[in-house]
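Listed below are the structures to be examined.
Computed from the coordinates by the stated procedures, all read-outs in this text should not be read as laboratory data. This is a predicted model, so every value here is computed, not measured. Cβ atoms are built from the backbone, for glycine too; each structure is taken alone.
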Structure I
Amino acid sequence: MSHIIIRLLLITSGYVLAVMAATAVLMAITLSYGTPQDPVDQGAFLVMLVAFAPTLWWIVGPITTVGFAAAAGIAEVFAIRSWIFFALAGAAIAYTAWSLLEIGESGPVFTALEAVAAGFVAGLTYWLVAGRTSGVSSRASETA
């Protein structure tokens, strides 16, 4: 029973950290476009980034939950521990989420490639936290 609780805690914390990693990548991409030259505009830009990060986190998290649950469930059932699986699953989930978001008049905030890159990093982050031990049963870990 304690093994199941530990797995659920690892899966949950892996998901939260993966969403944070994806958000950090998207924020870094935003910064790579450059900052304004005027100091007043720079301050406003940084305030916007600080305000935008939690908002983005609350958008990325819920929209990717179903895809994440499916990928994590498959990994747990079939004991998939490959970083490639998690990186590609993260990229696929991010692309799906990106394609589901409503596109405004000026177009999407991020391109599909930027969303896929964030998903790739999120998948690797999840793998580091919980994916490396996916599907490990309590009996297998007792004999090892």
Structure II
Amino acid sequence: MEPRIILLFSGKRKSGKDYICEKVKTLLGLKTPGIFCKAACDNAHIKAVWLVSDIRRKTDIAWFKDAYGSKIKTIRITANLDVRKNRGWLFTKGVDDVASECDLDEFLNWDIQVSNNNTEESEEAIEKIINTVKDSLKED
């Protein structure tokens, strides 16, 4: 069995993407961790829903789209700079200014874009993602 939907999450450090991924995973009853590209896919437990919690490059998205087509849903999580700083983010040269952290800043074709600046936005983001999964699973 192949996955029915694959959620590719992206977001800057301290945007809250890991928190949202963990909440989504819990609400969907998923027990497997996030996965990353081909090596991980080859060894992944076959589940109807996959969460990839930290895609970093346009080539990551391209690989998944080539491999899994319309099953892919790209999700961008953002948070204001002040919020990220309050969560402990501090600009680190050689980390925050390299392609692995910045390549997707120019990507515009996200299926879902959510803000995660506070609890209300976080809950709205999680609900939107869960509803996307449920709608996708109904289609099959």
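Here FRET efficiency 1/(1 + (r/R0)^6) of positions 12 and 132 (r between Cβ atoms, R0 = 25 Å, to 0.05) has been calculated and equals 0.95, so which of I, II was it run on? Of the structures listed, the value fits I. A value of 1.03 for Cα Rg over 2.2 N^0.38 Å, calculated from one of I, II, originates in structure II. Source structure of the calculated read-out (helix-only ellipticity at 222 nm (-39500 (n - 2.57) for each DSSP H run of 4 or more, over all residues; to 500), -27500) within I, II: I.
Source structure of the calculated read-out (relative contact order in percent (Cα under 8 Å, 6 or more apart), 39) within I, II: I. When distance in nm of label points 7 Å out along Cα→Cβ at positions 60 and 124 is computed across structures I, II, the figure 2.6 traces back to II.
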